[in-house]
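Structures are listed in the sections that come next.
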Structure I
Amino acid sequence: MSANSPRTWFITGASRGLGAAIVRAVLDNGDRVVATARRREVLVETFGDDSDRLLSLALDVADAGQVAAAVETALARFGAIDVLVNNAGYGHLAIFEESTPADIQAQFDTNLFGLMQVTRAVLPSMRARRAGRIFNISSVGGLVGGESGTLYCTSKFAVEGFSESLAAEVARFGIHVTVVEPGFFRTDFLEPTSVRYGSHPIPDYAEVATALKSFYDARSRNQAGDPEKLGQALLTLADHPNPPVRWAAGSDAVGMIQGKIDRLQADLDAWRELSLSTDGEFEFAPEPDAVTAWR
């Protein structure tokens, strides 16, 4: 158990997958958990009845009223939320043209806007206490895009930008924000109960769409990542006095992100002269810190 325990964790999307693994790790560590999911009965089936260290709440993160009520209930029960884990989300893995505006809205309502609503509801209590940890569960797809990721990766790229910016805003209050970038983990993320595909097939994309779905079907339940080990890793990060703003989870994530870094560096070097040529003439050159102060 951490020297700072017992802490109170508020975890969204806790009924299965990474969320459930994190809940179990936290409970095994002796901390308290507010476990939330769309269906409370599934939480009870998974973790048992509420106790002095467990509170299960129904929560659709896309519903602002439910978010406010859940956070209020958690604070009334345990007095504080020390660690927020924004885990609720799903993958819409489809060719962009085969996705609808409704698909886009739904993906962002859960993966981004819901995450932001929960964070907004929790931050005032953390800020008042001048302490807190926030883990925003993104994905390696939040840094590396690819075919069929136009909706999912876009939502996770936005989570990355939100998290990095928020980290700079709230650090002055003793609040640490870490965006977690898992690779492929053995969860039901790619099962029909979770993943969503395009509903409007276009013949020109038939071959690639079929190949991508076959790839994901073959990967499901065969991923390298172990959810229990990720849960343990979050405990380590929660205890660290200076956690990273970004943390990659899994060897595949490390490899893919390193490849992205290498490609970015190569492009920057190859096009540096043209990039620098776009500066205009000015009498005063601002200091680098002034240019990047917003970061």
Structure II
Amino acid sequence: MNSEIQNIPSISKLHEIFNFEKPTHPLISIIDVSKWEIPAKYVGVKYTTGLYSIALKDKSCGLQYGRNTYDFNEGVLIFTAPGQVSSVMKPQALNEIQGWMLFFHPDLIRNMPLGSTIEDYNFFSYDVHEALHLSDTEQKTITDCVGLIQQEISARIDNHSQTVISSSLELLLNLARRYYERQFNTRSARNSDVVSQFHTYLGDYYKSGSFGELGPPGIEYFADRVHLSGNYLSDLLKKETGYSAKDHINNFIIDKAKTLLLAESNSVSEIAYKLGFNYPHYFSRLFKSKTGMTPQEYRDAN
């Protein structure tokens, strides 16, 4: 297996490597997956691209993104962002897989409204096992959007092309955001278990003394333990509780701080260090923003 990571910086390079026809647009391309033959020589080769991708496939296609392998037996939508590593785990014959893959370069949207909001679509950083499962109706709607984009990039490029393509992409992404919200809702029971696990891990982290030794935990600490990506976990928490992961951690800190301020005689600075703050004034600022009082004022009032 080739351990080197090959970079695909552009649409033209993507077409060249995989022997596709010359692209009709320099910054965006839609590939018919049924016509994508992947020979054995590509198995195990790792790739990273400078492209965003959106893919709809009808079953497992032998692709691995990051740490997880795409292994579904139904149509799902997966998203990847520039810089993510993927690899082919098995050869693919013509007509073996049905679906499409849409690739676009960041330059396509850089001077468009979508260019300033693309990072808000967190699902570009979800793990592959957090893919979006579509109903038949949803799948048709998404595919119709892709069809509009295909018509545009197949026609002669004019002064309106970039605006039309970017707007169509934005519509597709907003639909995906809506459908992900539906998916969060239908998985509410399982999501509640994840929220419970999050709070358990947060409490255990505090009991172990890790706040003082390592500082407050980041979202990745919890994501690794519940086997989700950081962005997916953060979105799940926001959907289920109304609070982001950072809000949960800060609220936990304030709750513990109130207990320590009233139960111990340690100085405010000592309590700040115990809660993971290297600089006590950061702790005081957070405490006041959440309670309307400084730690000392809270102590004096109670």
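FYI, it's all coordinate maths here, none of it is from the lab. Since this is a predicted model, take the numbers as computed values, not measurements. Cβ atoms are built from the backbone, for glycine too; each structure is taken alone.
Supply the structure label, taken from I, II, corresponding to Rg and Dmax of the Cα atoms in Å, for residues 78-245 alone with the calculated value 19.4, 64.
II
For structures I, II, calculate distance in nm of label points 7 Å out along Cα→Cβ at positions 102 and 126 and state which one comes out highest.
That would be structure I.
A value of 79 was derived for percent of Cα pairs over 14 Å apart, for residues 198-277 alone; which structure in I, II was it taken from?
I
Assuming 14 is relative contact order in percent (Cα under 8 Å, 6 or more apart) as calculated from a single structure, say which of I, II it is.
II
If Cα Rg over 2.2 N^0.38 Å comes out at 1.23 when worked out from the coordinates, which of I, II was used?
II
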